[in-house]
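Enquirer: Down below are the structures I want you to see.
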Structure 1
Amino acid sequence: MTGTQQEISYIVREPREKNVELAKQLFSMKEAHCSRKFHRQIPGYRMSALQALPNLAAMFNVGGIWTKDESTRLQLNSFKVLGGSFALYRYLQKQLGLTGSDTTFAYLASQEVKDKLGDITFASATDGNHGRGIAWAAKRLGFKCVIYVHSETSVRRIDAIKSNNAKVVIVDGNYDDAVRQVAIDAEKNGWTIISDTSWDNYTEIPTWIMQGYLTLLAETQEQFSGVGLVKPTHLFIQAGVGALAASVIGFYHALFGQDAPKCIVVEPDKASCLFESALANDGKPHSVHGSLDTIMAGLACGDPSPIAWEILNENADAFVKVPDYVAAKGMRMYATPLNGDPLIISGESGAVTLGAFASIMQYDHLKELKVALGLDQDSQVLFINTEGNTDPVHFRQIIWEGADPVPKQYWINL
């Protein structure tokens, strides 16, 4: 089923037998335990909160709304450090000939490792959070780091990367242009690329990054168990190149197979490469072009990660693309909770899934989508707040000044 209503477009896949074999291979609970065991060693590690919003759930007449809040992860305002740090861990293990063994964070940061491996420079392209996570991990492990950003990246995000001793290179164009340029320069300079998107003959490190994200999912399942839930019934997952979405959806299909939750992928309408790939319906990833001009900086990606698309194509149940005001609405909902629900500080990319869900539940013209997804009083809906206040100026413009408002014709009364 495909629909376009009031600037929110959607594709719902027909019910089918899922192919979960690749998900089981890449995103098993064994891999999740390995990732989490490594992250627990990092100084400052704490399990991020799984926040319940019971009053909002009652307002929308669903069984539960749950937000895994990554805004406090290692004081970096984003989940991205989980993937980047784990990829560095796996890479260094491989260079040391220690693959398959337990290697401590302290040992990897030791002078002995520097003496064995010599001078390594890690490099990546980013819209902000991924680069900051790589820079943070490289600094703590004692290695150099170069991060490429596109020309529209905010000064606040660039400064956050520089604060971790990384060199920042600004590239004309968009995120995908930065990805292409860092690949060229890394080959010329002998740098090691730590990218969350894959391409021909470059899949191992992006896979490690996706496996690093499994830490937050293992935590989530432990937290659900603590409140008596086996699993969520619905996952709303935001996507840029698709790495996080593939990790989340892959994990739940590896764990629950055909009984996995309904999985809905949400993208900006100006950077909807996964939506367009699903629309093409030929099994291949497809790119979108242009400026990718969206407030959701972390999702402003025109080229899907092929390995991520392979997981999403097999296992996602729906793809939704939304305008910027949907993300801004989600930010304001988190920041002004109903009485008794927790306040959650969420950036543009972190809040878009809540905004999309609220739109589906509120608008009559999206009722067909709501029914197709089976959102009802028994639903337990999981969101991941992937970032906090990563750009304070723009955050205040949205929350205080009302930037990117919901068009008046879509206002509702509840």
Structure 2
Amino acid sequence: MGIFDFLHPKKIRDSYAISLDIGTEFVKALIFKVEKDKAVVLGVGKQRQKLSDMQGGTVTDIHGVIKNCESALERAAEQAGVLPEQVIIGIAGELVKGTTTTVKYTRAEPKTKITMTELRDIISRVQRRSFDRARSLLSWESGISEIDVKLVNAAVVDVRIDGYRVTNPLGFQGKEVQVGVFNAFAPIVHLGALQTIAESLKLDLLSITAEPYAVARCMGEAESSEFSAIFMDIGGGTTDIAIVSSGGVVGTKMFALGGRAFTKRLSQALGLTFAEAEELKLKYSRGELTNEVQAAKVKEALKADCEVWSSGVELTLGEFNNVELLPSRILLCGGGSALPDIEETLKNKKWSRKIPFSRQPSIHFIRPKDVINVEDKTGQLKDAQDVTPMAMANLAIELVGEEEMLDGILSRVVGSLRS
């Protein structure tokens, strides 16, 4: 008998699903039910990972991660009273690449109306170009000449006909059609590890999603054509960055520096075990260090790493060469964002002239209550680290009920324009 058999009826109704955020520091599992286009969270489970289980957002010990997922799922299932069969899993890491590719297409017969067949052909061209670009970039960064990659997320973010922006091009006439499609790709080796985890847990994989893409889509105002912001999700092993401009996701990038690096620094500087340093960091983040001398020592120990982290942010933002002007609003989430030095570093940062900000960016935090279409019935989702699994649940709403992982992303992208 499996560890969940006492909770698991023969067939769970399709309206239930799991959001599984396999982070470097924690596995976080949410069990939710889709009710009237809303994800209602009924169970929450968390399990800390060992240092050897994950590195930089990627799985390094599949067996260890599976055990942690089982523990997190068991806690969530006990609370919810049910264990669904469907799951959405997040993927992060430096080799997960997301970018928006734009194609301009001149129509031979501008007076005819744009059809679904024609639109599919245009988007297929975008996808082919984007795939080749992602594979080339990943090959260069990894040093592996023939790296295999697979599409993780895709979304139409911009459509213009003869220069005019439209939300649905079907039925329009015009000569020049410009379509921008956001695509996120990841190496098959990383996707394969997550698929193995889902299979071992006997779960049907609805989707693997790039976590920064999910976060960039978690706020209602992000859907507005006027909305622009930089999203930063600071986890245990990575900092994930997504840029939204005029309501469309421009791109996502990640670098391997997160909360775990700050804990290691405290451990080395203050002669503490990793566990002691982590507890000290959390108390410092919550403002619970009443000893001013000790708080000053922590701040001084973290100073150099904060500067390194901010340099990583600047280098990463500089790689978004398809953005003429960066949004002057930074939205933070993730467990690492609770460190007060992070906000302070960003506020006081002297940005290079090469980083195209029109003015010094303002810093804000994303709270669980800001995530659209997700209702927490447990009362346990209160922290910045809870935003990512909630954002994934928001993305999964339209997928719940599918029998297996969707490979027809292109069809869904085109189909979304019909609504």
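Taken together, the values in this text are just the output of simple stated rules run on the coordinates, not laboratory data. As the structure is a prediction and not an experimental result, all values here were calculated from the model. Cβ atoms are built from the backbone, for glycine too; each structure is taken alone.
Enquirer: Give the label, chosen from 1, 2, of the structure having the highest value of FRET efficiency 1/(1 + (r/R0)^6) of positions 37 and 373 (r between Cβ atoms, R0 = 25 Å, to 0.05). Could the numbers behind the result be given before it?
Expert: On the way: 1: 0.10; 2: 1.00.
Top value of FRET efficiency 1/(1 + (r/R0)^6) of positions 37 and 373 (r between Cβ atoms, R0 = 25 Å, to 0.05), among 1, 2, belongs to structure 2.
Enquirer: Given 0.95 as the derived value for FRET efficiency 1/(1 + (r/R0)^6) of positions 325 and 389 (r between Cβ atoms, R0 = 30 Å, to 0.05), which of the supplied structures 1, 2 does it correspond to? Please list the in-between numbers first.
Expert: Working: 1: 0.95; 2: 0.40.
This value belongs to structure 1.
Enquirer: Tell me which structure, out of 1, 2, gives -11000 once helix-only ellipticity at 222 nm (-39500 (n - 2.57) for each DSSP H run of 4 or more, over all residues; to 500) is calculated. Working shown, then result.
Expert: Numbers: 1: -13000; 2: -11000.
Answer for the origin of the read-out: 2.
Enquirer: Assuming 74, 60, 42 is Cα extents along the principal axes in Å as calculated from a single structure, say which of 1, 2 it is. It would help to have the intermediate numbers written out before the result.
Expert: On the way: 1: 64, 45, 42; 2: 74, 60, 42.
Label of the source structure: 2.
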